[in-house]
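The numbers here are math on the coordinates, done by the rules we state, and not lab data. These numbers come from a predicted model, not from an experiment. Cβ atoms are built from the backbone, for glycine too; each structure is taken alone.
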Structure P
Amino acid sequence: MRKYCRRIGDHGEEFAARMLEDSGFRVIHRNYRSRTGEIDIIALKDGVMHFVEVKTRTDDEYGYPSDSVTESKRSSIRRTAECYLSERHAVWREISFDVMEISVNLIENCM
């Protein structure tokens, strides 16, 4: 089951990256990891750096995918983004923290 869930998550992240690129974003990093956590996609568009959490679900039995982004997860994403920026000595005027919700049915219909 765990391997199946990971595979679904991987497909969701791949689909999300393609959607972002098709919408004019430049994906600069995928699956960035630091001691504080992981960020699925880091992308740039119009001078804004986007830290994107991708949530993929096969159904809505447990609510919307974004419902699983708890305060603890949001805090982890913020700390991880700080690590990313610090490692690169990067200063950005505008940063966005985003959640992309992906439905497996949508992926299957579009592939």
Structure Q
Amino acid sequence: MGAKYILDRYHAVRELRKVFLFSKLYHGEELFQKAINYFYSGDYDNLMELLKIYVPKEIFKYFKNNRVGIIHQGESWNIGVSVESDVSRLVKSCLGYGSKIFSLALL
């Protein structure tokens, strides 16, 4: 299909936010912004150098194992990922609550 792997920004940023802003190991807004900028620009090497110092091993492993998905963050063709929200809307409409944009009852 020629698809390219992109790491979902929501989950990656949530992990960075947990580590840098909302943990006992609070590292501050400045380091969080630096990590986010590296992630959004697809600067994998600098992101990994920063994370190696500040994050627990399991979170470091998460980012390390998603190298290609991080590198593709900085590509001009990357418009993001929306599958999770689409599936969520579909499931909620089938269950009878939430958004009804995919509901057959509206047709």
Just checking, which of P, Q has the largest value of distance in nm of label points 7 Å out along Cα→Cβ at positions 42 and 90?
-> Q
Across P, Q, percent of Cα pairs over 19 Å apart reaches its greatest value in structure Q
Have a look at P, Q and say which one yields -17000 for helix-only ellipticity at 222 nm (-39500 (n - 2.57) for each DSSP H run of 4 or more, over all residues; to 500), as calculated.
-> Q
Could you tell me which structure in P, Q was used to calculate relative contact order in percent (Cα under 8 Å, 6 or more apart) as 26?
-> Q
